[in-house]
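**Student:** These are the structures, in structure tokens.
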Structure 1
Amino acid sequence: MDGHAAQRGQAWTVQALLQWTTRFFETKGIESARLDSELLLAHALGWKRIDLYAHYDHVPSGEGLARFRAMVKERGRRVPTRYLTGTCEFYSIPLAVTPAVLIPRPETELLVERALAVLAKDAAATVADLGTGSGAIAIAVAAHRPLARVVATDASAEALAVARANAERHGLAGAIEFRLGEWFAALAPGTLFDAVLSNPPYVAAGDLAAAMPEVRDHEPRLALDGGADGLDALRAIVAGAAAWLRPGGWLVVEIGAGQAQSVARLAADAGLYEAVQVAPDYAGIPRIASMRKPG
């Protein structure tokens, strides 16, 4: 989009824009170059992605083209696409996302699946989502378990504002209570839960420097940094969750690559759980750890 096409008499059609932008993103080391090009152009034009294929010869202009050019520039600086569009789909639920929250990952949908497996469809339940971020886990659980009462916590007031707005958008504000504070400190004393869920920070501090620029430079460090070995938050959650669980209640957490044995050891050392299980993600990496309080 540097003017050369216009000089050659070539119109900046949808197809030409996508081709140029894909090549540009590839030169910046962006692996999802074509997908990001389509997402940004569709968003800039107010279209669905599928509309791009039906209008390859359309020549965007005006505000839509200006928005696209601005977003392409930012994406070239490795700002995440989801922050530029302000939206991300999780468990088939569209969510607003901002730089105040971690962008929900597909792997975390497996945590929701495990939570739904241990929560009966037709029974009331209480569920805690610790470190809710965008509210992705809490909202997905509340949407699929309408009899559940969900408490979503976060140490970031900005993140809670995003989560609350997402819940309101989907008519679930009445099903989810949002509380500010770190881990169990945000919960009301004496409350017991059928399930405690969390996707905590689990990246070792030293590994963050080697992370992709989108993650390292743009996503909230509070949601990523798990301390020297990546286990700080997991230690606190595994050690503390049993006191907040009803007998027979479940703790379900997302963990990092290579942490399965360490988390199983944390559970064993706590002496408060049984039926410790670790399930793999889509790449076969142990990712979702679940453990039950005896009852």
Structure 2
Amino acid sequence: MRRNVQFEVGPALRQRVGTEFGLYDASVGLDLGWEMALGHGLLWQGQATVPLANTQNFANGGIFSSDRIQSRLESTTVSYQQQLAPRLWAQASVGYIEHNDLGGQVDLAWLSPAGRLRVSAMGGYYQGTDPTGLTQAKVTHATALLAARSSVIDGRWMLEAQGGQFYNQDRGIRLASHHWFGDNRLTLQYRNSASSDTPAMPRTSFAGFVLSIPIGGPATASLGPVTLRGRDQWTYGLETKVGSTDNYITSGYGVVPAIRHGLMTDTLDYDRAGLADMTANLYRVRAMMREML
């Protein structure tokens, strides 16, 4: 079997907006991802980052310095995917979901016959060190989530509900409204969760948006056994607390450990693989056929 390595390049951004330390702070860098098929359904992938610039609060010694972009391997996983039954898929993944968290997860997804309804589940366990360096004890991330998505307008508008225990041990719900404009997606979301294990995470609600856009389009540049493309979907979002009189830093809520490429992104095409969605977006099917031919 020929081993083709695919590289993808995109911007890396971490930010803080409207905090008690300033109106806007950011850490900017370059994101390099790769993936290689090891066999039928077996995929190895990873991600590395390179810093470019930081505002003062993200610089060395700044209040956000522990979360700034650094020159390092951010993730590397091996995943195996299998179709268990018609319209039912499973994916098992092991590796580093973040640079300091090692473990694994299992993802399940089922589509209705026309694809207008998707039910999915995710269970995982990761363990690592405290990224802030304040404690020496191992930090565990046991995650169990159930989600359902329904199409309002095929290929254009979807509603999703997700609940359970998130990555940082907070328990609650996430409600989202996904709106597609070509290959660009706008998500309006609401989150509410709390962690009984972490006193610093009382029940809190958030509302905000996430914009996902492709970087560089679907075309790739072939360099022998290697292909290079822009990031499939690069995301940018903002959110604020709901029902609070302050917007102090409150991070880590509602985090979902997502495998960058695999079941939910490639196989289900970012939730657009159903027959109803493909029929509504025939121009995408024609574009893929032209690229294959």
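FYI, it's all coordinate maths here, none of it is from the lab. Predicted model, so just to flag it, every value in this text is computed and none were measured. Cβ atoms are built from the backbone, for glycine too; each structure is taken alone.
**Student:** Identify which of structures 1, 2 gives the largest calculated value of mean count of other Cβ atoms within 10 Å over residues 27-34.
**Tutor:** Top value of mean count of other Cβ atoms within 10 Å over residues 27-34 goes to structure 2.
**Student:** Consider the structures 1, 2: one of them gives 0.30 for FRET efficiency 1/(1 + (r/R0)^6) of positions 91 and 227 (r between Cβ atoms, R0 = 25 Å, to 0.05) as calculated from the coordinates. Say which.
**Tutor:** Label of the originating structure: 1.
**Student:** When helix-only ellipticity at 222 nm (-39500 (n - 2.57) for each DSSP H run of 4 or more, over all residues; to 500) is computed for each of 1, 2, which one produces -12000?
**Tutor:** The structure behind it is 1.
**Student:** For the read-out distance in nm of label points 7 Å out along Cα→Cβ at positions 11 and 123, a value of 6.3 was computed from one structure; give its label from 1, 2.
**Tutor:** Numbers: 1: 6.3; 2: 4.0.
Of the options listed, only 1 reproduces it.
**Student:** Sticking with this one: Work out the source of 2.8 here, i.e. which of 1, 2 gives that when distance in nm of label points 7 Å out along Cα→Cβ at positions 139 and 163 is computed.
**Tutor:** 2
**Student:** I have 18.6, 53 for Rg and Dmax of the Cα atoms in Å, for residues 179-234 alone, calculated from one of the structures 1, 2. Which structure is it?
**Tutor:** 2
**Student:** Which structure, out of 1, 2, was Rg and Dmax of the Cα atoms in Å, for residues 203-242 alone calculated from, if the result is 16.7, 52?
**Tutor:** Attributed to the structure labelled 2.
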